[in-house]
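Input: structures, listed below.
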Structure I
Amino acid sequence: MKLLLRKFLNLVKYFTILSCTIIIISIGFLSFRELFHTNKGQSVSHGTRFNGTLERGWLLPYRGENYGSFSGISYYLMDNAYVNNKVSRSVLDSYESLNNTISNDCFYYYMECSDHSGGNLYLHRSHENGLSIDFMIPKQQEGKPYTFLDHWGLFHYFLETDYLGNYKQRYSLLNFLNPLLSKIIGKVFIPSNISNDFRKVADHILALDIACKKNGISIKQVIIRIEFKEKIFSTPSGQKLLSRGVYFAKKLPPEVNEMHDEHYHIDFNI
């Protein structure tokens, strides 16, 4: 009996080592492009954000002093951090500017961009030509920066807020398993007093608009939950966005509107 148990444990050990080796090799293989990518040349964005491709896309840095990718899986395994070179320069310039302003207490996350060659992007209907980026909305708790939910990676897309930007204590992605599980996860992991920080959203979009103009491009449109616009425009930077004529989507289908409650989508003109 002991001999059989020893053989079984050795077999489990062998398959565990083999499985871990295969996983590590697979991750390394899938991450090869990002690990050794060099940004060079002028990008070419073909078509539209709904039907397009990208040539010589530039890979955004995984992490900087005050910014980073929201997900290692999205960045390294899904190839979803490529943009047109002019967009890349503008995004990085905006983060550098923010690091020297009143928003230097915030760590900003960019989310899904485009695939290295554009085309269809998993879970998105757009983002096909390197001219679109999703940005995570910074959060606050009683007026202070709150970051725990920022580390949910791809699962961050499924967080929900009310029309005021207060996070709901539920995680509806789990409703297909059991609605009760959705509520339990929400109560345990999502505090009741977390809300979007619209001042920092406005600060970022303003810095990005300034950087775009410097690099010869512009913001085509900002897509964010319609009810949030009034809160953004009530901030000092929001007032400047109004005077600069930065376009915010005026009407969205209900399902699209609700999807843009924890992030905002920006399209660029080149």
Structure II
Amino acid sequence: MKPSLTLVIAVYNAVKYLEFIFEALKRQSFKEFEVIVADDGSGSDIRELIERVRSSVDFPIQHLWHEDNGFRKNIMLNNAIRASQSDNLVFIDGDCVPHRDFLFDHWTNRQENGLLCGKRVNLSKQLTEQLTLEDIQTGKFERLSWRLFCDGLFARSINTEESLRITSPVLRKILVRPEGRILGCNFSVRKELLEKINGFNEDYRAPGRGEDSDIAFRLGLLGVRMVSIRFLAVQIHLYHNRTEGKDENKYLYEHILATREMICKHGLKNLD
């Protein structure tokens, strides 16, 4: 049966974090989904984990991989679009663990002409190191515990309030602005809309801008709305050393802004 949602997980190594994600996906309240692991050149341990996990889950997993030749994440994201079996795509990174209602929230709030923009909690190094598989399996990691709250007070974990899932229409109207701002680790959009702008721009060869700001700007030129689902589709971002994007990303993005280029030349299709 055709899945209702495709979850695309962009990964590069960090096998322990991907194992956490799979455990969280086993608990999802929404069940009609497939998973595509878009692997930008990880070692064999990612493949071995996926082979081991496949027998213990009730959702299909595709593993797309190419050799490690520098940052080529957008190429893998386009490969995932091509391989997807559903009309609705959800994108996360391999260091972000989803709440049990994560996919449910993306599915029930989907829009014909909207991109859903979620948020994330940035977990500290200390709490990331203390996180266990049991915390994922029991859902303990989903709750705003005193430990997480105190960690946030001392500015170790960041955006701890984003661990709250608020479904009340009244509270949402008060707390959530309708317009969203994209994060590449938590957004969803219809496949058809990505195809209309030729997918992700493969000219970006460093982290930052290419898989979020660029795609949001070009979809905006198409008339797609950025819709906030803050306090829904909760996810926890696990700590790691930051990799900064290079200046070339900035210049490329500024060129896209100046020329208002909606359809990238190097994306799902090569238009040279």
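FYI, it's all coordinate maths here, none of it is from the lab. Nothing here was measured: the structure is a model prediction, and the numbers come from that model. Cβ atoms are built from the backbone, for glycine too; each structure is taken alone.
Please state which of the structures I, II yields 134 when volume of the Cα convex hull per residue in Å³ is computed from it.
Going through each structure in turn, the value belongs to II.
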Top of I, II by distance in nm of label points 7 Å out along Cα→Cβ at positions 73 and 105, largest first: I
Computed 21.5 for mean count of other Cβ atoms within 10 Å over residues 185-192 - originating structure among I, II: II
Structures I, II, by mean count of other Cβ atoms within 10 Å over residues 169-176: label with the highest value: I
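Could you tell me which structure in I, II was used to calculate relative contact order in percent (Cα under 8 Å, 6 or more apart) as 17?
Derived from I, not from the others.
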For 3.3 (distance in nm of label points 7 Å out along Cα→Cβ at positions 57 and 209, calculated) the corresponding structure among I, II: II
